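Dropping the structures in below, format is structure tokens.
What follows draws every value from the coordinates through simple rules; no lab data is involved. Just so it is clear, the structure is predicted and the values come from calculations on it, not from any experiment. Cβ atoms are built from the backbone, for glycine too; each structure is taken alone.
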Structure 1
Amino acid sequence: MIPVNKDIINATSFFQTTFAIIIALSIGEAFKQFIADKAEKPEDRAIHWDRLPNLLSFLFLALPFFHGMSRYFFIMYTNASQVPDSYGGYLVFDGISFVFMSAIFFAMSRSLPAVQWRRYFCQVLLLLLIDSVWIAVAVESRGFPVLLWQILNAVLAITLIALLARDNYPPVRASTVCAATAAITTLISYTFEWNVFFPH
């Protein structure tokens with residue numbers, strides 16, 4: 001084991017800053033997709049209300065993901081007294097996984113129109129897959145409480161797959177079901193993992 005020092009904290013902050021920037025850009029892009037850049041005439045739409053359900057599901061996913069990522073880095077690296085001798089491998093795997101997930105959030109932010117709900121759902125499924133693999137490989141072996149997160153990922157994934165399997169399903173209704181499911185899973189996550197997100 002290696003005592004945590006300034007060099008380790010600096011190496012950790014590189015990855016933290018990278019995925020924080022991408023998540024911030026994704027959230028900004030999501031709001032730009034929802035609120036029109038230009039509304040020069042009174043009849044021009046200033047707000048794309050059909051994109052609201054996907055925007056809400058995006059936020060219900062992005063905020064706890066970013067919160068969880070930040071807490072994980074703090075607990076495992078910056079606030080730990082010691083890290084394993086091979087912490088570099090863990091850190092690179094964690095960092096690359098988080099950057100990939102952040103990149104998917106950016107792709108999701110560009111797919112908010114209701115008519116693109118199938119593409120948006122596929123991107124969410126890819127996000128859940130990468131997150132679940134990361135949890136199984138990097139987190140469970142280190143004693144972080146993750147079983148609930150795996151279950152919630154599965155619940156959301158099953159819901160999206162069931163919607164994708166239906167032909168001619170109304171886009172706004174599908175997006176609304178996704179947003180409601182994301183809201184419920186996020187609420188459950190914060191309720192039962194409160195001490196992880198907000199330690200005493």
Structure 2
Amino acid sequence: MDAGRVRRASTAAMVVAVAGAIGDVTILLFFTIGQPWGTLNDMSLLVMTAALAPVMLGCYELGGVTPLVPARLSLAAGIGGIAVWCVIQAALITGLVSFDYEHAATGAYAIEALMLIVIGAWLTGAPLLAGPWLPPLLRWLGAAGGLGWIGLGLGLLLGGLNHPLTYLGGVGYEIAFPIWAFLLSRRFRQLLAGGPGR
């Protein structure tokens with residue numbers, strides 16, 4: 001085990017969890033008060049998503065039941081999806097692109113929604129196929145978070161912010177996923193300390 005990679009994954013997972021919690025608060029404030037909370041929400045989601053890449057590498061380091069080549073392809077697709085999503089999100093924050101949240105996603109917004117699905121596919125499969133190092137609760141919570149990312153992406157593509165799948169996916173994306181990241185950070189630290197299930 002590359003302890004440095006797992007340590008970085010633990011720190012990154014905590015960043016994911018904290019940024020996700022900040023995202024939950026700022027989106028509520030945006031819907032009740034307005035700006036600047038929407039921009040702060042966009043920024044917190046950018047941090048949350050970017051920090052997921054080291055988490056993916058940590059999960060890959062600890063292994064699973066997937067053969068090596070498919071595991072590497074899945075990892076590459078997940079990290080590639082994160083990179084594309086983050087570039088578009090940064091362009092949104094800086095005003096280079098704008099999104100029409102009321103209608104089905106098009107243009108850069110559609111690409112970002114597709115990347116949610118790509119990232120969500122990794123998040124759904126990787127925890128379920130992880131090795132014995134990941135306990136059942138984290139397997140299912142991770143998969144629930146991943147399905148949230150997929151549902152959110154599909155909802156945005158099909159009808160925008162007010163599509164039923166967007167709301168349903170938001171539960172996994174905004175609640176299950178940050179909780180999973182927090183618990184996963186603790187699990188990484190436990191493994192580094194030589195705790196149970198190592």
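Some observations on this one:
- With distance in nm of label points 7 Å out along Cα→Cβ at positions 9 and 121 derived as 2.1, matching label from 1, 2: 2
- Structures 1, 2, by relative contact order in percent (Cα under 8 Å, 6 or more apart): label with the highest value: 1
- Given -26000 for helix-only ellipticity at 222 nm (-39500 (n - 2.57) for each DSSP H run of 4 or more, over all residues; to 500), calculated: source structure among 1, 2: 2
- Given 18.4, 65 for Rg and Dmax of the Cα atoms in Å, calculated: source structure among 1, 2: 1
- Entry that produces 3.7 once distance in nm of label points 7 Å out along Cα→Cβ at positions 65 and 97 is calculated, selected from 1, 2: 2
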